[in-house]
Structure P
Amino acid sequence: MSEVYPYKNSNLPIEERVKDLVSRMTLSEKISQMLHESPAIPRLGIPEYNWWNECLHGVARAGIASVFPQAIGLGATFNPDLIYQIAEIISDEARAKHHEFVRNNDRGIYKGLTFWSPNVNIFRDPRWGRGQETYGEDPFLTGELGVAFVKGLQGNDERYLKLVATPKHYAVHSGPEKLRHQFNAVVNNKDLRETYLPAFKKCVKEGHAASIMGAYNRTNDEPCCGSKTLLIDILRKEWGFDGYVVSDCGAIDDFHMHHKVTKNAAESATMAVNNGCELNCGNTYESLLTAVKEGLVSEETIDKAVTKLFEARFRLGMFDPPEMVLYANIPYSVNDSDEHRKMTLKAALESIVLLKNENNLLPLQKNLKKIAVIGPNADSLDVLLGNYNGTPSKYVTMLDGIKNKVSAEVLYAKGCELTGSSKEGFKDAIEAAVKSDVVIACMGISPKLEGEEGHVEGSDADGDRLNLDLPGVQKDLLKELKDTGKPIVLVLLNGSPLTINWAKENIPAIIEAWYPGEEGGTAVADIIFGDYSPAGRLPVTFVKSLDDIPPFEDYNMSGRTYRYMEKEPLYPFGFGLSFAEFEYDNLWLSSEKISVDDAIDIYVDVKNVGHVKSDEVVQLYLKDTESSVKVPKYELRGVKRINLLPGEKKTVKFEFKPRDMALIDNDGRCILEPGLFTVYEGESQPDEMSQELMGRKVLSKTFEITGDLRELVY
């Protein structure tokens, strides 16, 4: 009878099994397992494994899968509960697909259980092409949604991980794309800990993310994937992170090739591994054998890194019989199921933001005789999917959704291309408009114009955008459609803000639909024709002009996002209209004077005084009115999405703990100062424009914190 090694004994603790396995590996074998394409080690029964997988808004790049709205659209839902449900569905499909692949001996890229999502970078600048992958510009909202996504992916089994979630790109990363391999993001301690780190911290401390991906850039001169400050001092020592870190792909080669902080691959690998980056997406770590021989890296350090990687694989159940792992028994039939398709529709509905509805043009009546559907995005699959996407088995474009919704004759004309100067299609578009009762213009941009460096064919800046206007002749077409005198509904499809200044003034109804996923057309039609009342909110500020914000390369938060922006926006963060009307009343606090050690509860009554059932997004903002340092004008500190029938009222409760009321000082310390604080509660942020656009004031209350200044754990 052959000996059963301890690492094969499923009854032993994972730590003991991993220690035994690593002890049996040669140095070369250990190093081979630190590359994202990890080869098999047959003598130890270790199968090959590719660590690279993606699931930003659905299982990506691995064939047919349910495709949810792009992440920026998920951010617009302001709904952590929904994000958790979506992540559960994604993890179901991921598990089902993985085990089907394994049964067919397919262990290639995008087939594993370690997923490089979510992207919790802050969308600080609207030019950034990858801003679409984020949940927006606010650290609190990004953190809440990031935690929900991580938890939904990783599951709640005490023994096994469902998947490994990997929040990225750590840290201080948001463009420019063309400079990312050499860029040094200079950031002060206050902005670092007030804006750029909070979402990562929440994903680690509250979400218990099993992995983190480092960024390409340097932060304050240190390459992020080899940064002692980020990976050791903050991530591991401060936050207690005990998972593994993976580099972005090719990022460690950048150390010597572009950042010029090392001389060669061996030195780059040394810097990364010694500072806590265990896994290399790329092949730089092949140089670790040389680094060990030259005394740059100890074999003990290699052992620690490989141990963390195998702990993750064991926690995923990869070395246990499938019958022991509940998640291994999810049937393949869940993938792209009807139930999941319904959730893609629900997510799309919740993501859509109604920006304008002059004279209640929307919802349209379904008994119209002729409807003109016009625009380059009306019948496009690309604009449903965004980037880092899967492939839906069925999809509904804007044109399809409208045709499916009504019995009216639908006249379609593309009108113009997404970009370019040709107006050849204008004539057909105008003729369709003149013949119709209403025009639905589907315009905007697409993933062909914004995204990741090297992946975008039509971008004017390697994935980023240097101009936020509607591209090409789209605005010209819109103006000519306006001249027909027909009512127009403008549907925007995009992953980042657009400077639609003319449209805001001249088009009666505007819908922001983002990249809405496989059922996007159904969702937009449901809102246009009143089968759903919109409640999405902007997770990012729409600026009037790029002249209103600092240069792209400037990572200082001054003048950026709703928290620090000085110029009036085109559309403010947190804004979104509804077909219902809500009344806020009876804002009260559990106490109007508390000590620095106390928590405080905030309550408000919300009533639907409209005529239709609708969701409402209750937003709570906090202002420190007597701070000793510059702080945001106010900050989102609570959000709850509720559903109310006409006439129904609910009491919504929020709780502030001392940490929720603390500020970050100029040294990066987290402190709670005594003094006066104001809370604002309503359907938007408390700025003048939001209240003017909504037609209602937000409620406010002031309370006092007494006692001595407290320095809190960040």
Structure Q
Amino acid sequence: MRTFDDIRLLRVTYLRGPNLWTYRAALEVWLDLGALEDHPSDKLPGFVDRLVAVLPALEEHHCGVGERGGFLQRLREGTWMGHVLEHVVIELLNLAGMPTGFGQTRSTSKTGVYRMVFRARDEAVARCALERGHRVLMDVINARAADVPAAVQAVRDAIDRAYLGPSTAHIVASATERRIPHLRLNDGNLVQLGHGRRQHRIWTAETDRTSAIAEGIARDKDLTKRLIAAVGVPVPEGRIAASAAEAWEAAEDIGLPVAVKPSDGNHGRGVTLDLSAREQIEAAWALADQEGSEVIVERYIPGDEHRLLVVAGQMVAAARGEAAWVTGDGRQSVAQLVDQQLNQDPRRGDTEDHPLGRIDVRGDGAIVVDLQRQGLAADDVPAAGRRVLIQRNGNVAVDCTDEVHPDFARVASLAARTVGLDIAGVDLVAQHIGQPLAGQQAAVVEVNAGPGLLAHLKPAIGAPRPVGKAIVDHLFPPGDDGRIPLVGIAGGGATHRVARLVAWLLQLSGRHVGLACRDGLFLGARQVESRDARDGALAERLLLNREVDTAVFENGPATILDQGLVYDRCHIGVVTDLDGAETLERHDIREADDLPRVLRTQMDVVLAEGTGVLNADDERIAALARYCDGGVILYATGPAPLAAHRAGGGRAVLAAGGRPVLCEGPAEIPLALRGGSSLPPAVLLPAVAAAWALGLAAPLLAAGIDTFDAQNPALNPADSR
């Protein structure tokens, strides 16, 4: 059997935003099949059967046929290896737990060279999937053993390293459902929701409305108890113990049984409950001392542990904890019983994706203490039928939201508001969460900042709760999508001059305008960066800036092809010209007729309530109107290209006597300029149309044009950039 050299990956480009292929981030790969160009899938003996044997779920891929088994049909009919690589990569991503449906492969003008693209939520993960998929495919082509499990694990590991935690990811998904954009600000869970002045930030379940003072209070459990007790929230009596001996003294004074916990611990670490014997209390003090700066001894409250999630003063979800027990069989040790009866539960694990944690009977001091009270150790063998208590807390994963009595919801809300937290996990112990507070022994034992959401998102028992939606609604009231007006200007000629004029006009209207163009990065009239700001890393700074309430971006064809757009959607999208094709040969573009499919990207992302601005002097550009979800304003140097659009009541901008005229249907409003502008129509008309689309009136537009030349002398007609 013939052995083939590896498919060559000529160029790999991460497209961070909307691009030629899709609205979303993608990885584009230019590849050279070499000799495999002459050996499509049906020409390699046994290839299809070998591929399906290692990746049987390829049968589920629809491909262009549009139904299950479509890709297999293409394989047996004959398809080229670039297309096969696309599906192998997608399947590895699917198997690794990141379902991915989008991919395309297209030939280029050079024989054997293809462009392959697939959806890439994260660049590192996408590159890992490409590398591993490439290796698997070459192994199958050459009839070598393909280690698919290792490939899947590598991609899964990349996902674990790169992706948001489940709580943050759920909040972001809830924001996306409301079409609120997001930007990840670090490698962890710091995420910006919204743009510019209308943004909010989250860090897991903390927000930019979460007070640092409130967080400090919540970390100090003794201070928290004193504050919430002062406003009538029931709390267990307790005090700080500086030593094991003081812990026993405190327990005697408070009354047995007691609980011992660190004053500033979390996740139940170092907490031991229901203690009555001195040796138990002293051992529990030593355990708690390892987890926090101080140790609290407090009255033990019998009942079940509950976590009530409070958002903006309202209880939105609740989960109940259940003690973990094992039953002896007279043969196995406690440790073996735990592994068999508890840790085998698929809901238990060591990652954030598991609602229940794995139990370590030797490493968890609280479990060791509880076993000692029962006269047992991890290696002891309980009698057959004997029930052994393993863990009293740490299993808060049973949804009970619908059971919570209003008394407990009110107490949780009061506790969160007293501490000052906008989002809080209120831990309370109660015997009957569904009955009134009066008449039962119950108490709030902790108020936590940045509470984990997993118990409410993936409860071990019960229905998931939309806690992410509650958090997003807290930050963004109904109707607020967190977006500031964005203007995207695409073309290859004088688009930087158009962008500069648009920014100037909008600034005169009282807006705090950010501008990213080839001349640099601007905040108002101040240049803050002289480098070409069509680069996405620079342009994104406008979206991060809390002062910016409107932003203008210049996007050349190379920007779209090399990086994708920096924003997901915009309010105003402008396409001015089809210049610059001669500079794009590396993208297999050689003439102006190839550019509309690239610049279409700018029209694709216009919001439904937005406006597309198109140059009607070029029919190829005017035809892009069909891709715009919003309204359309056409502009032209003469009336003929605008006639049909105006006849239908559409808006347009016309050059007449060297001055722009605003047209809406048959109505016309000439701009009353003081004198003729030095700006050519190719700059003046699209800029006026974009500013008009954002609500600027004719007098302000005229004043802006009159003053622009004086304020921007470098941008005169002689400027040929």
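Taken together, the values in this text are just the output of simple stated rules run on the coordinates, not laboratory data. Owing to the predicted nature of the structure, the values given are computational and were not obtained by experimental measurement. Cβ atoms are built from the backbone, for glycine too; each structure is taken alone.
Look at Kirkwood radius over Cα pairs in Å, for residues 261-644 alone for each of P, Q: the largest one is in Q. Taking helix-only ellipticity at 222 nm (-39500 (n - 2.57) for each DSSP H run of 4 or more, over all residues; to 500) from the coordinates of each of P, Q, which one would give -7500? Value -7500 for helix-only ellipticity at 222 nm (-39500 (n - 2.57) for each DSSP H run of 4 or more, over all residues; to 500) corresponds to P out of P, Q. Given a computed value of 6.4 for distance in nm of label points 7 Å out along Cα→Cβ at positions 69 and 661, which structure among P, Q does it belong to? Computing distance in nm of label points 7 Å out along Cα→Cβ at positions 69 and 661 on every structure in P, Q gives 6.4 only for Q.
Taking relative contact order in percent (Cα under 8 Å, 6 or more apart) as the criterion, the top-ranked structure out of P, Q is P, with the highest value.
A value of 0.10 for FRET efficiency 1/(1 + (r/R0)^6) of positions 149 and 549 (r between Cβ atoms, R0 = 35 Å, to 0.05), calculated from one of P, Q, originates in structure Q.
Given a computed value of 2.2 for distance in nm of label points 7 Å out along Cα→Cβ at positions 173 and 205, which structure among P, Q does it belong to? It traces back to P.
Highest-scoring entry among P, Q, by FRET efficiency 1/(1 + (r/R0)^6) of positions 85 and 621 (r between Cβ atoms, R0 = 41 Å, to 0.05), is P.
Each of P, Q could give mean projected area of the Cα convex hull in nm², for residues 341-476 alone, but the derived value 9.6 comes from P. Source structure of the calculated read-out (Cα Rg over 2.2 N^0.38 Å, 1.20) within P, Q: Q. Which structure, out of P, Q, was FRET efficiency 1/(1 + (r/R0)^6) of positions 229 and 373 (r between Cβ atoms, R0 = 35 Å, to 0.05) derived from, given a value of 0.10? The read-out comes from structure P.
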